[in-house]
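Multiple structures are listed underneath, in C-alpha cells.
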Structure P
Amino acid sequence: MSSLTRLALVGTVGLPARYGGFETLAARLVEAAAKRGAVDRVTVWCSAPQAGLDRPTHWMGARLRYLPLRGNGVHSIAYDALSLWQAARSGHDVALLLGVSGASALPLIRATSSMRIVSHIDGIEWRRPKWGPVARAVLRRSEAMAVRWSDHVIADHPEITAHVQHRYRRDPVEIAYGHETPAASPCADIADLDLPDRYALAIARAEPDNNLALVLTAFADRPPLPLVFLANWQATSYGRGLVARFGRHPSIRLLEAEYDPGRLGAIRDGAACYLHGHSAGGTNPSLVEMMGLGRPIAAFDCGFNRTTTQGKAAYFDSVESLRALLPALCDAPAEAAKGVDLQAIARRRYRWSDVTDAYFDLLGF
C-alpha cells in the first residue's frame with residue numbers, strides 16, 4: 001500500500017485515553033505514527049458525550065472526529081457502525097476496528113467502498129457473564145461478521161487465536177498488548193491520595209467477571225497489607241454496591257479510576273504486589289502493565305492469565321485460595337524473584353515498539 005495511506009481508528013471512546021485498553025492502544029499507535037512523521041494521516045473517531053466539554057480537534061497531530069453517541073454499551077453498535085461509514089466516505093484507505101460492536105456494518109462498507117478493514121475482535125465478549133441472552137446473541141453474531149467480513153482479524157492472545165481457528169476456521173494475526181516503561185510516563189505527585197507506605201493494588205472495571213467482590217472479601221479479613229483498588233465504581237450498580245459494602249473498611253481504599261498516565265504510574269509504582277481478578281479477555285492491559293514493573297502478582301486462575309504470565313504468577317480461584325496466597329505474596333523477599341521473572345516476560349513479549357510495528361505492517365501504514 002502507498003506510503004500515503006490514510007488510517008482510521010474506530011471503536012474506542014476516543015483520545016486522550018480515559019477508558020480502557022483499546023484507548024491506550026489507539027494512543028500508542030498515534031504516538032508511533034507521530035514518530036514516523038505520518039500522524040497527519042490518522043483520524044480517531046471519538047464519542048462526544050464521553051469527551052465532555054473539552055473536545056480538542058487534534059491529539060499529538062492526529063485528527064479527532066466526534067459523534068454524538070456514547071462509545072460503549074448498547075450505543076456502541078450504532079457508534080462504531082457510523083464511525084466506519086464516515087471513515088469510508090471520507091476517503092480513508094484502511095480502518096482498524098477495535099471490538100466487534102460495529103461489525104454489522106461491514107457488509108455494506110465492503111460493498112460500497114474500497115477501504116480495507118482490519119478488526120481486533122477483543123476477548124470473546126459474548127462469553128462474559130454480565131450479558132443477558134439477547135446481548136450475547138448480538139455480540140456472538142457481531143464477532144462472526146467481523147471475522148467473515150474483515151480483510152484481517154487480530155487476536156491479542158493465543159486463546160483468542162485458538163477460538164477463531166476452531167470456531168471460524170480462519171487464522172487471525174496474533175499481536176499482543178504492550179506495557180509502558182517507567183521512563184515513558186514519569187510519575188506524578190499523588191500526595192493528595194495519602195496512600196499507605198506499602199499496599200497491595202488492584203485495577204479493574206467494575207464488572208462481575210473481574211471478580212472485584214472476591215478480591216475485596218479476601219482483604220476484608222486481617223490482610224497482611226492494605227488494599228488500594230481503582231475502578232469506575234460509580235459507573236455500574238455492581239460497583240456502587242461494592243462501595244456500599246466495603247467503602248468504609250479500614251484495610252481497603254476504594255479509589256475512582258485514574259486516567260492521568262503520570263498519576264496512574266505513581267500509584268502502580270508504589271504497590272508492593274498486584275491482584276488481578278479478570279477472568280475473561282485476552283492480554284489484559286492492567287496485568288501486562290504491572291508485569292512490566294516487576295511486582296509479584298496473584299491472578300485469577302484461568303487460561304488467559306496463566307498464558308500471559310507464563311505460569312510465573314500466583315493463582316487463585318476463590319476467596320479462600322486468595323487468602324492463603326496473601327502472606328507470601330505480600331512478603332517482599334519471598335516474592336521478589338517472581339516479580340523479576342514477570343518483568344522479563346513483559347520486556348520480551350509485550351514491548352509497545354514491537355506491538356505498533358506489527359500493527360503498521362498489517363495495516364500497510
Structure Q
Amino acid sequence: MSGRATIPSQAGAAPLLSVRDFKLAFDTFDGVYQAIDGISFDLAPGESLGIVGETGCGKSVTAKSITGLLPSPPARVRGGQILFDGEDMLRVGEARLQQIRGNDIAMIFQDPMTYLNPVFTIGTQLVDVIMAHQRVRPRAERMRRDAARDHAIDMLGRVHLPNPERQLDAYPYQLSGGMRQRVLIAMALSGRPRLLVADEPTTALDVTIQAQILDLIHELRVEFGLSVLMITHDLGVVASVCDRVVVMYAGQIVEDATMARLFDHPAHPYTRGLLAAVPHPGRPAASLSSIPGSLPNLLDPPVGCRFRDRCALAGDDCRRPPPITAIADGHKVACWRSPGESDAGA
C-alpha cells in the first residue's frame with residue numbers, strides 16, 4: 001500500500017524457511033487422503049509470502065505442518081523436508097519443537113475465541129505465555145512475573161489495544177473481535193519470533209477491522225523484522241501485505257510469483273479463475289465469473305494435472321503431471337499450456 005514503510009531487501013540471503021518436496025496424508029476410515037503432494041517453496045528473511053487457494057486446497061495443513069501442530073495419527077508425513085534456519089522441523093523431537101514454537105515461529109489463527117480461555121483474564125493468559133517463553137532462555141536472562149506483566153502491557157500497546165493496563169483485567173468476552181485478534185497478535189509476538197504464520201487472521205472480522213489488522217501486521221513486520229507466511233483465500237489480503245504469492249490447488253502448488261507478476265500476468269488457468277472472481281470497483285457484479293466444478297477427491301486424486309477437469313484449456317497432455325517451471329524471473333507455473341495460451345482472454 002502507498003505510504004507504508006518498507007523492509008530492506010535481503011535478496012540472495014539463505015531462506016529462513018525452505019519447504020522441499022513435502023508430502024503429507026491423513027489415514028482415514030475411507031482410505032488415505034493425500035492432502036499435500038510434493039510442494040516446495042522458500043521464504044526469505046523479512047519477506048512476506050501469501051499462500052492462496054480455495055477451501056480444502058491444503059493451505060492450513062501446510063501452515064500447521066510447519067509448526068508441528070497436526071496430530072499424528074491421523075496425519076502422516078510421506079516425504080520431504082521443512083527446513084527452518086537449516087533445521088528440519090519434521091525430524092526434530094517434540095522438546096525441540098516446543099522450544100521453537102513461540103520463540104522462533106509464532107502462529108495466529110482465524111477465530112480468537114477458540115484460542116483464548118474465557119475463564120481467565122487477558123492479562124493472566126498473556127503473562128502465562130510470556131513466562132512460558134522464559135523456560136528456554138538462560139536462567140540469568142529470564143523475566144520475573146512482575147517484569148512479564150510490564151512486557152504484556154508493552155505488547156498490548158504495540159498492537160494498539162486502547163488502555164492496555166485496563167485491558168489486562170478484561171475477559172475475552174468483554175473485547176470485540178478485532179480487539180481479541182490484537183491480543184492474539186500480542187501473544188504471538190511476545191517471544192520475539194522470526195517467523196509469523198498467520199492462518200486466515202481476518203476472516204471472522206468485518207471489512208474495516210480487517211484492514212486495521214492487516215495494517216498492524218505490516219507495521220509489526222517492519223518493526224520486528226519479521227518474515228510472514230500469510231494463509232488466506234482472499235486475494236485482497238495478498239495484495240495488501242505480501243511480496244510474493246504461492247497458489248495451491250488440491251494439495252499442489254500451481255503457481256509461484258511475485259505479487260506484481262501474479263496480478264499482472266497470471267499464467268495458470270486456476271489463478272486466472274481466482275482473479276476473475278474478485279470484485280472490482282466500477283465492475284458490475286454480473287461480470288464476475290466462477291470456476292466450474294469442485295476440488296477433486298484426494299482419496300483418489302486424478303492422474304496428471306489435478307485441475308484439468310475444471311479447465312477450459314485442458315488437452316491430452318494434461319493427463320501427465322506438469323512440472324513447475326520458471327517462465328520469468330521470480331515466476332513459476334505448473335501448466336502444460338504456454339503462458340500465452342493460459343493468458344488467452346486477458
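A value of 0.80 for FRET efficiency 1/(1 + (r/R0)^6) of positions 28 and 324 (r between Cβ atoms, R0 = 35 Å, to 0.05), calculated from one of P, Q, originates in structure Q. When relative contact order in percent (Cα under 8 Å, 6 or more apart) is calculated for each of structures P, Q, structure Q comes out greatest. Match the computed value -12500 of helix-only ellipticity at 222 nm (-39500 (n - 2.57) for each DSSP H run of 4 or more, over all residues; to 500) to one of the structures P, Q, and report its label. Matching structure: P.
Only the coordinates and a few stated rules stand behind these numbers; no lab work does. From a predicted model like this one, the values you see are computed outputs, not experimental measurements. Cβ atoms are built from the backbone, for glycine too; each structure is taken alone.
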